[in-house]
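Some structures are shown below for you to check.
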Structure I
Amino acid sequence: MKRIIYFSLLLLFSLSCAKTETVSSNVKSKRFFEAWLQVADPAAYNNGEQGWGWYFNPDTEVPGTGNPVADSAWVQVRFTAWNVGGVIVESTEERRHHQIGDYASYYYYGPVVWHKADAAALPAGLRNLLQDMKIGGKRVAYVPAWLNSFVDYSSAKDYFNDTENAGATLKYDVEILDATNDMTRWGVDSLVRYVGHNPTCPYATSNGDVPAEKARFVRCPETSKDTTSLGFWYQRLKEPDKVKAWPADTIVYVDYVARRLDGTVFDTTVKDTALMYDLYSSSATYSPMKMKVASVFYDSKMISTTDSSESSLINGFTYAVKQMSPGEWGVALFHQGMGYAQTSQLTIPAYSPLLFELRMVDAPQ
């Protein structure tokens with residue numbers, strides 16, 4: 001009896017001393033990911049691991065007939081991303097936002113531009129899965145959590161070993177629309193096509209001084225060799241009260257309506273326009289912008305009407321005002337380099353050309 005008790009105690013002691021298996025969070029994530037993918041998309045799972053550890057479904061793959069994007073720094077895409085629960089977490093498609101109930105008329109829905117080298121903006125898995133695609137190609141791909149990371153490593157092993165910067169496992173449906181190595185040229189070319197189709201602004205209205213149907217976009221200045229200026233067009237809609245050059249640090253007042261090229265208004269100083277386009281905010285002040293025009297256009301600043309503090313403006317806006325005179329109305333059109341460049345917002349995608357309707361007005365009373 002004592003021998004049996006002693007053996008039982010020894011066995012219990014041995015079990016209590018046995019080591020519990022410890023695994024990293026990414027090992028656990030990998031086990032879950034592979035088990036989930038086997039059920040969610042067997043064809044993708046059976047096709048095997050690709051690149052740094054992502055998978056794709058070969059049955060839904062469209063190879064594309066355009067140039068490979070491997071050597072292009074920027075790609076234009078349409079895409080939708082889902083989490084493992086089937087919930088859409090991001091999409092460029094308007095219909096998807098109607099489905100999930102977060103549609104807003106002034107938000108942007110459409111193709112976006114990704115900078116493949118920008119690890120801070122594009123997760124590693126997405127950058128990696130684009131590498132063997134061509135323009136016109138479509139891919140349904142699954143990116144595990146450790147590759148949905150916004151750090152810049154040189155190997156799959158480095159990402160897998162990093163347990164602190166992992167994101168969420170996502171399914172991506174990606175279509176490549178275009179690719180370029182010269183974003184400035186790409187932006188200017190997009191405006192050349194726009195002006196070719198819309199030589200007069202389809203959204204602006206004239207007060208009669210210059211009929212809108214006769215006022216044409218003019219590239220300004222015509223002889224400039226500066227690529228930022230070559231991406232600027234202007235259309236006058238009302239002749240100025242008098243033509244004059246602004247002395248340095250002149251204070252002017254400007255009403256504006258800001259649009260994307262699809263015509264959607266995303267900002268304005270005019271209350272009625274804000275109400276019309278569902279942009280109105282009770283906390284906003286709708287009055288002409290107070291602006292200090294500098295001797296060099298890009299040094300011009302917006303002046304706060306409450307505390308007189310100064311803040312920067314985008315170059316396309318300041319360049320347009322610099323061309324105008326008192327009482328003038330006009331429409332300025334410029335590429336992303338004179339706008340918000342790579343910065344994106346809910347209402348404006350990165351690398352967006354912009355259109356501003358401008359009116360030089362008297363100081364508010």
Structure II
Amino acid sequence: MPKHNIILYSAGLGYINRGLETFTRELYEALNYETNINVILFHGFGNVIDGAMPIWTPKRNSKLYNFLPFKHLQKQSYRTENIVFSLPIVFYCYNNHHQIIHFSETIPANILYHLRHRFGGSFKLLFSNGGPASPQHYQRYDYVQVLTPGQKQEALESGYPESRLFLVPYGLNCNLFSTQLSPEEVEIKRRLRHLPTDRSVILSVGAVNTSHKRMDWLIKEFSQLDPSQFFLWIVGQPEEETQKVKALAQALLKPDSYRFEVIPYSQMPGVYAIADYFVLCSLREGFGRVYLEAMVSGLIAIAHRNINTEWIMGLDNSGLIDMTKPNRLKEAILQLHNSPLISRARAKLNKDSAIQRFSWQVLRHEYIKMYEQIDTL
């Protein structure tokens with residue numbers, strides 16, 4: 001059986017903890033089990049992954065950009081990082097034939113696209129739409145992995161050929177997140193993290209911003225809850241808008257009722273395991289791996305109702321609400337809090353569904369099938 005040669009890359013993998021980086025790492029790990037797959041992973045210079053190829057780059061959050069002559073590059077730090085990161089990938093692609101480059105971030109792929117247009121090349125570009133990007137931004141790529149039926153429908157309506165579309169969702173290492181702790185263990189682990197043991201912990205995981213994850217909206221809704229009953233725990237990567245979010249929390253919330261933290265991905269299963277509720281306030285996600293992490297962890301998950309979350313979490317899920325309406329999140333939390341039996345039953349349904357549909361044990365075969373089809377086209 002011929003081997004399929006796959007290149008994965010992520011400039012932030014190694015020091016940035018987002019869904020795109022996590023997906024890239026876990027896909028690499030899942031494919032490494034397959035004998036008919038030859039997979040190469042390029043990642044940023046941080047925590048080195050076994051068998052992968054780290055690339056030194058000027059990191060997007062480097063203090064280097066604070067000094068002349070680099071200060072004028074501050075607003076272009078992400079782009080600068082990715083351009084430098086692209087060089088070894090380009091070299092590899094032009095010295096190895098018949099590669100499928102499977103990617104989520106587009107700068108290295110765009111460089112490869114333009115080089116192929118000018119000089120030729122045997123590699124194929126497979127875009128994983130986890131951003132998500134609208135179809136007008138990926139027409140140039142050879143193939144597109146869409147993650148939900150809604151994304152597929154949008155692509156078809158834009159005229160993207162169905163023969164070049166693959167509906168394959170993100171997978172999750174469910175074994176990492178499915179451990180259930182006893183109440184005594186939860187209390188011990190909360191004390192170790194200096195979290196309250198006498199209140200329900202509401203967890204939100206995502207970049208701490210206002211534009212996408214809407215952490216400001218979460219804080220406003222939480223401010224209407226009784227701080228003697230609930231505690232807000234925001235875990236996520238800082239961004240330009242983070243100080244604005246923290247200032248709002250300082251203005252609206254009691255000091256002992258919330259916390260912001262940046263926690264390595266390796267510790268995230270333990271984070272979910274000691275929370276009571278999971279909330280994500282973004283109105284649109286390319287997929288939303290954190291939904292799966294929360295569901296597999298057995299949490300009561302609350303998200304904005306749209307075609308994406310209905311497909312992932314279930315059309316009749318009581319945790320799906322309209323997060324454009326003021327007070328709706330507060331009301332949903334109180335309703336779930338006051339109906340513990342119904343909430344626990346919903347959490348169990350969430351967990352069972354996520355494991356059955358989105359575990360890597362199930363989905364890695366779908367990825368291999370996608371690569372096989374691409375190699376025959």
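Any read-out appearing in this document is the output of simple, stated calculations on the displayed coordinates, not a laboratory observation. Values in this document were obtained by computation on a predicted structure and should not be read as measured data. Cβ atoms are built from the backbone, for glycine too; each structure is taken alone.
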Please state which of the structures I, II yields 0.97 when Rg/Rh (Cα atoms, Kirkwood Rh) is computed from it. II
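Where does the value -12500 come from, among I, II, when helix-only ellipticity at 222 nm (-39500 (n - 2.57) for each DSSP H run of 4 or more, over all residues; to 500) is the thing being computed? The partial results should precede the final answer.
Numbers: I: -7000; II: -12500.
Working through the options, I get structure II.
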From I, II, which structure was distance in nm of label points 7 Å out along Cα→Cβ at positions 120 and 264 = 2.6 calculated on? I
Looking just at mean count of other Cβ atoms within 10 Å over residues 184-191, which of the labels I, II belongs to the structure with the highest value? I
As an exercise: mean count of other Cβ atoms within 10 Å over residues 40-47, calculated from one structure in I, II, equals 19.4. Which structure is it? II
